[in-house]
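Next come the structures, one after another.
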Structure I
Amino acid sequence: MTHASVTALQVTDEDFLVASLIERCPKAMMIRELMANAIEAARLAPEGQRLIEISSQVIDEVPKLAIWNTGPGMDAAELLHISNIASSIGKEKSLTGNFGMGAKVASLPSNQRGIRYRSCKFRRVHEVLLCKRDGIYGRLRRYHPDTGEYLEVIDVTEVSSSEGRALDHDWTEVVLLGNEADQNTVSDPYNGDPDQDTQWLATYLYHRFYRLRDDVRVTLH
């Protein structure tokens, strides 16, 4: 794009720029951005169904922190789009809303093993896994035996249903896998850098979210 006498700068090393953006982001922004996303989505759910649940999910025998919310879900194409850096759907940037830092950028430094996004829309659940592999941040491509293809977004409807997730309304869930396979992201979200006490999450939420909509209910399991 050219405007008057200015020619826009181009990116010659996109991988380096993305990594630099992610790794310079303050770790403390992670929960703030994830919760801001959840609140923004939940407030768009039908009245009486504006819910956010924070819980522990055991994956390969290790507890991982999960944030689940109602609100507009995403299909495969939308989930693929939203997983790009600086991509969003209907975001509001404000002090009490979203800072614009980006949940993906804020979360990836502490979750290089993976951030698992799942979203339910039209009774189908799709999943994308953001991670760092071989020095590159991106979406993990997984082999689909039926098609013989490697897919960035996979259908996990049957898995989610077997785990007890309802399919009759829209929702989105984020699970933090941390930087190590044996990292308990519920009690140790930053892999010991810095250490957190047992009440870190409740303390953080109390000090960061001065205002919640009266019709949005947040539950910590």
Structure II
Amino acid sequence: METAGDYLFAWIFKNVTTNYPHPVPNVLSATLADICDGEVLQLQALGNLDLPLETYVEIARKKTASLFAASARCGAIMGGGGSVEIAALDAYGEAFGIAFQMKDDLLDVIADERSLGKPAVNDLTERKTTIPLIAALASGDGRFRAEVRRFYEDGGDDAIPTIVDGIAREGGLAATRAQIGRFVEQAKAALEPIAPCAAKQELITLTEALES
């Protein structure tokens, strides 16, 4: 079913980009490849309690940030931007996208279903290893790691509240917010070559909202 969905997405993608000017179709096709690669990496990482932060960031870069970067890059191209502006917005989109994914992972742990508009703690339910858990495992003790391992291996979603409490207790939430702040600053720094304008300020405001 996933293969059929990927084929359909690629077929639609090919048709809707037929009349786009160069190099937009190339940017978008490369982005599609990155997204698929990111999905594969995420599937390989399921249940991996030793997943390094660097690998998590790479998954976020391919699976989520590549789409933001492509959107920003193509917008700059279609808007007539020069090479400096195009590169700046591409870098902005990537850093913003990573911060966005981290914020999404954070909200999955701390928000409720009504505010999210989707099931809460869904990442834990699907045994994904996201940044709040990675950070908590890095600073937590052996007891917390054992609790998480039992949950991932034996199932039983009734253990999720205990895991969520453990993530907060072991500093996973604070560490995630710190990482979000890091990429927010990277995104804002990427915009420095862009001349002051209302659109630039809107992007800065949008980026800073990820820290709220």
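Coordinate-derived values only; no laboratory data. Note that the coordinates shown come from a computational prediction; the quantities given were computed from them, not determined experimentally. Cβ atoms are built from the backbone, for glycine too; each structure is taken alone.
A value of 1.9 was derived for distance in nm of label points 7 Å out along Cα→Cβ at positions 104 and 176; which structure in I, II was it taken from? Source structure: I. Identify the structure, out of I, II, from whose coordinates mean count of other Cβ atoms within 10 Å over residues 152-159 was calculated to give 15.9. Structure of origin is I. Which structure, out of I, II, was percent of Cα pairs over 22 Å apart derived from, given a value of 56? Considering all the candidates, the number was obtained from II. When distance in nm of label points 7 Å out along Cα→Cβ at positions 8 and 144 is computed across structures I, II, the figure 4.2 traces back to II. Source structure of the calculated read-out (helix-only ellipticity at 222 nm (-39500 (n - 2.57) for each DSSP H run of 4 or more, over all residues; to 500), -6500) within I, II: I.
When distance in nm of label points 7 Å out along Cα→Cβ at positions 56 and 128 is calculated for each of structures I, II, structure I gives the greatest result.
Here relative contact order in percent (Cα under 8 Å, 6 or more apart) has been calculated and equals 21, so which of I, II was it run on? This figure was derived from II.
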